[in-house]
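Student: Have a look at these structures, which come just after this line.
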Structure I
Amino acid sequence: MSAKVIYGDQLAQTLRDEMKTEVATLNKRGIHPKLVVILIGDDPASKSYVSGKQKAADYIGIQSELISLPTETSEDELLDLIRQLNKATDVNGILVQLPLPKHIDEQLIIETIDPTKDVDGFHPINIGKMMTNQATFLPCTPYGILTMLKLMNIEIAGKHAVIIGRSHIVGKPVGQLLLNEHATVTYCHSKTTNLKELVKLADIVVVAVGRAHMIDQSYIKAGATVIDVGVNRIEDGSLTGDVVFDSVKEKAAYLTPVPKGVGPMTITMLMKNTIKAAINQVTK
């Protein structure tokens, strides 16, 4: 047995082609979705992510503007900028690229973004709506994972999902989205004492820790679906996941690679949220 590899880049391309058509139709109605990305400092990983977002927006036909600010930008300056963008009628989505410099309160920044323009899906109002299964902007990586599972026709309802990692960005929200789809969900984290035993019970495993090659096939039940969210740069400069791909591939039914797995889906769902924001703001 060898797992079917879920190539997120291919699924993402299909979705982007659909969105391109949708945006062209919206343009004819005078609706021009626009995303503003704020990047503070010169972190190479953040620059790379932002570049990927701009390429996707250009391809789909979404207007995108990058505001690059120096690392020493004050919290008040950033808050003022966000408030201006909140009021700007031509701006549909606002994204502040994380992480932020240590002198800026990340949570305060997120809470200052207008929830109707919070295309990252991190505002407490949008998180609350997600928790109660209401229509809202979903955090992009969890939304991408859920979309992947659905596009691959992988059953979620009634299945046992184990989430390794409990970050606000991936672990917690992906567990909630799977719960909303009627999975039984177990969260594991650094204080979990019997990790291997719990993971071996899972029909769906989502690994979002940021530790290269942490999970091999000894953790995986035969026929499980394994979603690897980890992106780790190893000594030779290449990217690898939290999962030992070649090992787990022999045991799982479905497996995502790193790169070309979850990453392209994350950016694609950001574009989907931006289009949704533009439509919502016109029809409200």
Structure II
Amino acid sequence: MINVLILAAGLGTRLRPLTTDLPKPLVPIVDQSILAHQLRLAKSLESISLHINAFYLAEKLKKEANALGFEHVWVESPEILGTGGPLRRLYQEGVRGDLLVLNGDCYTEIHLAQFLSNSEASGAFISLLGIDEPKVNTLNIDSNSFLSGVANSFGDDSVEKATFSGISWYKEDALKQILDSERNVVHFWKRMNQLKNKIYVDLSQKKALWIDMGTPEGLMKANLARLNELGIDSWVDPLHPLAKQKNNFHQSVVHKHAKVALGAVLNRVILFDGAEVLENEVVSNQIRGDGFRWNL
């Protein structure tokens, strides 16, 4: 049995006002929420035990997670526990075994089974999946594929750099060593590094699709990737009045309660509930919702 924890307690501030009343993990990526995508990713593995943490709009997230079949929703109260705190909490409350951690706001096509296999083969008790995003390549990796530092936190520059994908693997022996003060998991990594406990960084999938959908730009990229995955040019909610009509939409997504007048032209546009497009209006490279417009 593999324990899987999806970190989903973030505030979603980069997507306000879309996330004012909607937890970020429930933001739709075309036809399904990013949480549903993460669940689909997790279920590529056999025999899993599903966990998720929640904080902001926790009841909404809890309701959806229960409907999707999560075994345990760990609501954080009265304060958020960061990225290391939730791992410590699971161990402190009796969850045993190794733990696979997924970041709840990434749209990716990573092969988890390959990552776990490489992690086991490394002999390390912590493994991080690295991808290549040059603007945010903060992991420093030595010639043996072990973490030598994190930019602006600890260690020195090394032979290779990568971005932490938010996907990690912790042996039970590692989980029981996390301190209450190490709510930022990087602080735990730093202490393990100082104690010469090696942390493996798997770079075998560094060029795989990986998108942080927690910004407007990332949200657009994730939607375009999902359209490509589905093999369609555009998507209109099946319950939308325009769903069965021929429309002049290209690489666009229209949700059920978006208002789109006749003659509208959409090119790389996402219309969330509450958005409005006027008659014969031409819209390009934009995300609209109830009371907001983001130009990309």
Structure III
Amino acid sequence: MLSFLLVRLAPGSPFASEKELPAQTLETLNKTYGLDKPIPVQYLRYVGGLLKGDLGPSLKKPGRSVRELISSALPVSLELGAWALLYALVVGMSLGILAAIVPNGWGDHVAMSLALIGICIPGFVLGPVLALYFGLKLKWFPVMGWGSAEDLILPVISLGSIYAAYIARLARGGMLEELSKDYIRTARAKGLSEVRVILGHALRGGVQPVVSFLGPAAAGLLTGAFVVETIFQIPGMGGVIVNAAQNRDQFLVLGCVLLFGTFMVLFNTLVDVVLAWLNPKIRLRKEES
């Protein structure tokens, strides 16, 4: 509702162009799309369409629906987000475990320094730097386009680095807490190897803070991809939502807002399920309540 009101009350018209339209034509367009009705009536009509699975038409691309535009761009953003999340998990967990194994040692200092750098440099800064140095200067990777494995490298690093940094810090904290518990001392006393103690025992509990972070992180990867997709000219949801906002294509903007809100709910629900599997105490508390 809030998004609907903000988009509808924003200044400008979706039918604005360099050549001013005649008043009669503008009136006809508003009537065709129902924009001549009071805002409460427009909102109720829009919600009624949503209940039928209709996201509405695009106001700037006649003949095309919001569902068609999203369906063509969403797979690209999902692929980019999935690779960025995988990159963040592999790099972040590796740095976090390394830092926890040797707390206050050289590995800890190096890992946490890299994590601090990753947190301080946002994607809209890291992306152009990577494109300028590794793309234009060294010519190792392409700086725009989509379709090959090489096209993924720079966007994935730009998008996933900040999340890898947060995951590294969370993994370090979770692993340090877990490695100090009594059952870890017992496992070591039994003569288990350090690799088995870490991967077979401590990791399941130490990874829980990371899992809790993955819900908003996964949704953030999709929404944060807007800037990265624009920098590297990737035909994903970034271009769709940016153009929709600039063109006042309100139905397309609302469709994107609903899409990302749905993903946020799904990711957080999945995180709750995984946390209940990792931590039996959560399941027991639910059963007792």
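Computed from the coordinates by the stated procedures, all read-outs in this text should not be read as laboratory data. Everything numeric in this text was worked out from a predicted model, so none of it was measured.
Student: Which one of I, II, III has volume of the Cα convex hull per residue in Å³, for residues 166-237 alone, as calculated from the coordinates, equal to 171?
Tutor: II
Student: Let me ask something additional. Of the structures labelled I, II, III, one was used to calculate helix-only ellipticity at 222 nm (-39500 (n - 2.57) for each DSSP H run of 4 or more, over all residues; to 500), giving -6500. Name it.
Tutor: Here the read-out was taken from II.
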